[in-house]
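Given below, in the form of structure tokens, are the structures.
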Structure 1
Amino acid sequence: MSEARITLEKLLRRGENARLRGSSEDVSLSMTSQAHAAEYIQLRALEAIERYHAQITLAERDAAVSVQRDRLAGDGSRLVRITVANLERLALHLGIQLTGEKAVAAALILAPWANRFPITQEILEIWQQGRKVRSFGSEAAADLADAASFVAMRTKDTGAEAVLRRESARHFGDSKRLEKLPHWLDVLVSGQLNASGLTKEEIWSAIGVRREPQPLLIAGSGFVQISGNPAPLPLIAPYLGVPPQAIAGFSLEARYVLTIENLATFHDALSVLAGSGGVVLYTGGMPSPAWRLAYTKLLSSLSTKVPVFHWGDIDQGGFRIAAVVAEAAISTGRKCHPWLMSPCDVPEELKKTACKVASGVLSSMKLSAERAGWHAVSAQLTDEPFSLEQEALDPEVPLLAS
């Protein structure tokens with residue numbers, strides 16, 4: 001990039017910023033200021049100076065800028081000040097699209113999804129102000145539109161899980177396209193502009209896609225009815241794994257139901273919880289729509305007197321997962337209780353090694369706890385704002401009301 005273009009692009013940015021602020025003042029650069037025009041001041045070779053002057057003169061002839069020269073010094077060509085004459089013409093001269101024009105183009109791209117995903121309107125308003133969302137400006141509108149089209153497609157098919165790259169190839173004609181959209185999928189799934197704390201795999205799972213098929217892992221006593229299979233499958237020790245979309249119903253004996261976020265903890269818990277009369281399920285991280293449908297079938301098959309618990313990470317992603325599980329339980333008329341997810345449940349020695357969380361992360365954790373109906377946990381997080389992975393705690397049998 002030439003020194004003159006550096007100057008003109010700098011002037012364009014200042015002009016755009018002034019427009020976004022609503023300022024009517026003339027925007028200019030002092031060519032004698034090191035802060036404004038270091039690239040000009042440092043020129044020493046006559047050829048380089050003449051080339052710079054020539055490029056500025058071209059912009060002046062295009063009525064993009066007005067130029068003040070020092071007519072009393074040397075040959076009168078030395079530049080004193082460059083001012084924006086017409087911002088649109090300056091952008092055209094440089095071949096750069098203005099922020100407002102890019103925002104208009106982005107709005108056209110996102111128009112089909114405005115009603116389905118209201119958060120796209122918030123994003124457009126931010127882009128119109130020249131700001132970014134998750135480090136992306138309006139040039140990412142096509143990516144956001146692709147993410148919206150995929151989420152909309154997947155929400156129509158809640159009964160089956162899909163393989164990530166196969167679905168990406170079918171929908172986009174590119175098996176790896178979906179893997180390039182995690183930021184926008186997260187925005188659309190969470191409905192929030194800030195990062196949710198979920199991993200890419202958990203974001204994909206939330207819309208029912210995984211790198212490979214994920215069975216529903218369940219431990220306990222009873223039977224699972226599989227669609228198209230006349231004979232129910234008995235639950236076997238240590239656990240049974242079945243495709244969630246194939247589950248037609250359950251016939252279980254359960255003193256309680258406990259869902260567990262992480263696979264390692266699920267395996268560790270089985271030996272501790274064995275013989276306690278509970279039904280234990282692995283959520284697969286963020287539970288997919290197919291998993292949630294199977295979960296609601298399970299809860300609906302049990303007496304409403306059977307208590308329901310969830311155990312996950314004490315962090316931003318863990319509470320977002322917990323909220324999704326709790327909302328699935330609420331849809332069946334049950335309340336899902338937190339298990340080992342309050343700061344009060346953490347031994348003092350572990351609290352010393354726990355990670356303190358920033359205010360924005362804490363707000364997200366509390367919001368998810370409120371969504372789950374865990375108001376006491378939300379208040380406890382305010383008193384002790386830290387995060388801790390589930391694996392740091394030893395499994396325990398949930399406390400049942402006497």
Structure 2
Amino acid sequence: MTTLENRTAARGTRAPVWLLVLGVVLTAANLRPAIAAVGPLLDRIEQDRGLSTVDVVVLTSGPVLLFGLVAPLAAVLVRRWGVARAQAVALGVLGLGQLARALPEVPALLGGTLAAGAGIAVLNVVLPAVVKQYFPHRAGLMTGVYTTSVNIAAAVAAAVAVPLGASIGWEGSLAVWSAPAILAAALWLFVRASPVRQVALGAPGGRFRLVRDPLAWQVAGYLGLQSLLWYTSVAWLAQIHQDAGLSGEQAGALLGLLLLVGIPFALVVPPAAARAPHQRWYVVGLAASGMAGIVGLLVAPSAAPLVWTVLIGIAIGGSFPLAMTMVVLRSGSVAQAAALSAMAQTIGYVVAASGPLLAGWLREATGSWTTPLVLLLVTSLGQVALGLAAGRPRLLGGAQAPV
């Protein structure tokens with residue numbers, strides 16, 4: 001058997017590598033547009049459909065809540081269907097949900113949004129398992145590729161939402177993102193239809209086994225605190241800058257910079273961390289950058305807002321792909337990667353949802369941003385502690401990771 005045949009058999013599909021890479025990139029590009037495109041159009045949607053406060057909450061927060069609630073189901077789907085079919089179904093649900101939002105009825109708008117959120121929730125969990133199955137020796141590189149694709153697609157969706165809405169209506173601006181989802185679904189159906197053999201998924205590594213594994217909790221906790229920092233920063237950084245004396249336009253530009261800064265780190269950190277004997281220095285370095293930015297906001301928020309924003313952007317932009325890299329590296333099989341991803345993201349999104357709410361409440365209760373920022377510093381310290389433990393070269397179950 002030739003080297004190429006060996007690699008093909010190891011992947012479990014005759015699909016060429018370039019097609020698998022394209023599938024990962026396309027799938028990742030579908031993870032955020034359904035959410036990112038809503039914010040810029042929310043006022044028009046609310047006016048045209050006469051949405052209630054509850055409707056708006058479902059439209060904006062429903063998908064994020066489903067990220068946590070549906071995540072455990074994804075690991076079950078991977079074991080039952082395999083990663084290719086699980087992705088194809090989730091992408092199909094996502095695409096149909098986005099099409100449904102263009103219908104004139106409010107229930108279709110809300111139901112389509114929740115369907116899209118459920119599809120994304122499954123994809124969030126499945127992608128690390130895809131990397132584990134099809135790119136076991138390029139885990140860091142492919143994690144970097146897909147997290148970069150996530151960031152770029154989110155930025156593009158937010159940027160073009162209003163111009164598209166002006167030309168084809170807000171319904172079309174939302175529905176247009178169904179096209180890449182359906183295209184990606186078709187691609188993964190083709191991959192599933194060209195197997196060499198069924199790749200062994202490995203030990204289930206399911207919920208009941210994972211909850212007794214300290215390493216699983218360390219990885220989940222690291223991702224959870226990282227998510228809390230990300231969502232809280234995105235929710236309140238612009239307001240912090242405005243309260244420090246910047247204009248709304250300046251604060252908005254800094255928020256955009258916060259997200260853009262993370263794109264190169266999403267591409268560079270995973271492959272570098274995967275090649276390292278452990279990931280602990282990356283944990284410390286990224287956290288140090290974020291803590292320096294937070295201290296800057298505490299001590300002198302108006303002195304160097306650009307610097308503080310860049311430092312925080314480096315931290316939140318690099319720590320998410322690092323967390324997803326550790327999900328793959330700490331797993332010994334495809335099934336374990338899916339199960340650990342499900343556990344980490346269930347905990348992560350539940351924890352993340354509390355961050356912006358708690359920070360806003362503390363701001364109202366104390367009249368300043370000091371207490372919320374101190375909370376973020378404490379959260380960063382907790383993230384370091386969990387990251388140092390999760391970054392050791394170990395596998396779930398206590399085995400030593402291969403070097």
Structure 3
Amino acid sequence: MSPALQGLITMIIGVGGCLAYFFLFNQLLDKVLFPPRGTNAGRNINRANMIRPWLFSLPVIFLGGVYLIYPLFETLRLSFTDRDLGGAFVGLANYYEMFSQKRFSEAMHNNVLWLSVVPTVSTVLGLLIAQLTDRIVWGSTARTLIFMPMAYSFVGASMAFMLIYDGRPEVGFLNAVWMQFEGGILSFLFLRIFPATILLGFAALAAYACYLFLRPFFILEERKGGTITVVLRIVASAIATYLAVMALLNVIDVFTITWSYGEAQSWLSIPFWNSFFLMAVLIWTQTGLAMVILSAALRGIPQETVEAAIIDGATPFQLFFRIKVPQIVGTIIVVWTMLFVVALRVFDIVFTGTYGNWQTEVLANYLYRTLFVDLDSGVGSASVIILLLITLPIMIYNVYRNR
């Protein structure tokens with residue numbers, strides 16, 4: 001049987017099965033169990049309406065339990081066992097071993113970098129592009145072109161970027177550009193001043209974010225939320241501080257690193273910088289999604305507020321940052337959270353580009369190598385639990401915020 005025919009039959013069975021399930025159980029409720037007739041018609045209708053939502057939710061609850069809840073608890077159990085000892089209980093030994101591994105520390109460090117850079121850059125670029133394309137005639141065409149990378153799989157996109165990063169100047173675009181630098185003033189500007197400026201700007205943004213997170217602790221009027229909010233602010237400020245320090249330390253590296261001018265570079269084997277080359281793939285694919293969502297949010301802003309600000313003499317800069325952005329903060333947070341989860345589970349790009357070598361390891365690639373290459377179910381399951389715990393605060397925050 002051909003895959004196309006098999007897929008068509010699966011779709012027909014799936015859709016037909018759902019329709020049959022809903023129809024048959026509706027008939028069972030309304031015709032057999034609780035018929036709306038006789039002296040108890042009203043009571044039967046109420047009982048049927050009470051049972052109907054649970055009956056229709058039963059397949060979802062069953063499948064969620066089989067494919068989500070059970071694997072979660074089984075993974076948690078496996079994280080406390082040792083396969084080499086016949087599945088014997090070993091307590092926290094797997095977690096101790098995992099935290100002692102250099103590869104896990106490297107993966108955690110890189111994941112913090114990915115989670116800080118990719119969601120923020122993609123969201124900011126998406127917001128700016130959404131605003132700028134709304135002001136030009138060919139804006140819809142520009143949005144379509146920018147959104148097109150979303151059609152690529154992560155593997156396909158990373159393979160395209162591998163050609164850009166290729167070590168042969170006649171193939172790799174980046175090396176073709178690199179071969180034009182000879183160590184003169186342009187090399188100093190593009191390879192020293194430009195990246196140092198970006199890093200200093202990032203450090204300033206991280207420091208400002210840390211200030212915003214810690215400000216409510218010192219200003220009584222701005223203290224809002226409960227214990228969860230306080231914990232999230234402390235964690236976020238610690239991450240922002242770490243990123244600011246890392247950015248400042250890398251400014252020193254920018255001015256001290258020795259470049260081999262006139263020689264083709266293996267870009268993905270340069271520690272630290274290779275992570276940013278890989279991040280560019282995910283940013284390229286996800287910026288279009290952020291742009292589309294934020295563009296819809298910008299179009300939903302009441303024009304009365306914009307017109308009132310213009311009448312009051314607001315500049316375009318003030319109009320954007322003081323009038324429009326505050327009204328779509330909720331959408332910006334949703335987009336950032338969505339991209340945070342995408343960056344957290346990044347696997348394809350790292351696996352295709354470097355396989356986690358040259359200090360590019362991330363948690364998803366680490367757990368794959370631990371579970372399916374090293375066949376260590378204990379440490380691999382422990383890494384899955386750690387990945388879940390990292391995601392949990394974001395999930396709790398979204399639930400708390402959208403109550």
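Bear in mind these aren't lab numbers, they're just calculated from the coordinates by the rules spelled out. Just so it is clear, the structure is predicted and the values come from calculations on it, not from any experiment. Cβ atoms are built from the backbone, for glycine too; each structure is taken alone.
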State the single structure among 1, 2, 3 that was used to calculate helix-only ellipticity at 222 nm (-39500 (n - 2.57) for each DSSP H run of 4 or more, over all residues; to 500), giving -22500.
3
Taking 15.4 as the value of mean count of other Cβ atoms within 10 Å over residues 65-72 derived from one of the structures shown (1, 2, 3), identify that structure.
1
For 24.0 (mean count of other Cβ atoms within 10 Å over residues 81-88, calculated) the corresponding structure among 1, 2, 3
2
Between 1, 2, 3, which one scores greatest on Rg/Rh (Cα atoms, Kirkwood Rh)?
1
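Which structure, out of 1, 2, 3, was FRET efficiency 1/(1 + (r/R0)^6) of positions 177 and 257 (r between Cβ atoms, R0 = 25 Å, to 0.05) calculated from, if the result is 0.10?
Values: 1: 0.10; 2: 0.55; 3: 0.90.
Derived from 1, not from the others.
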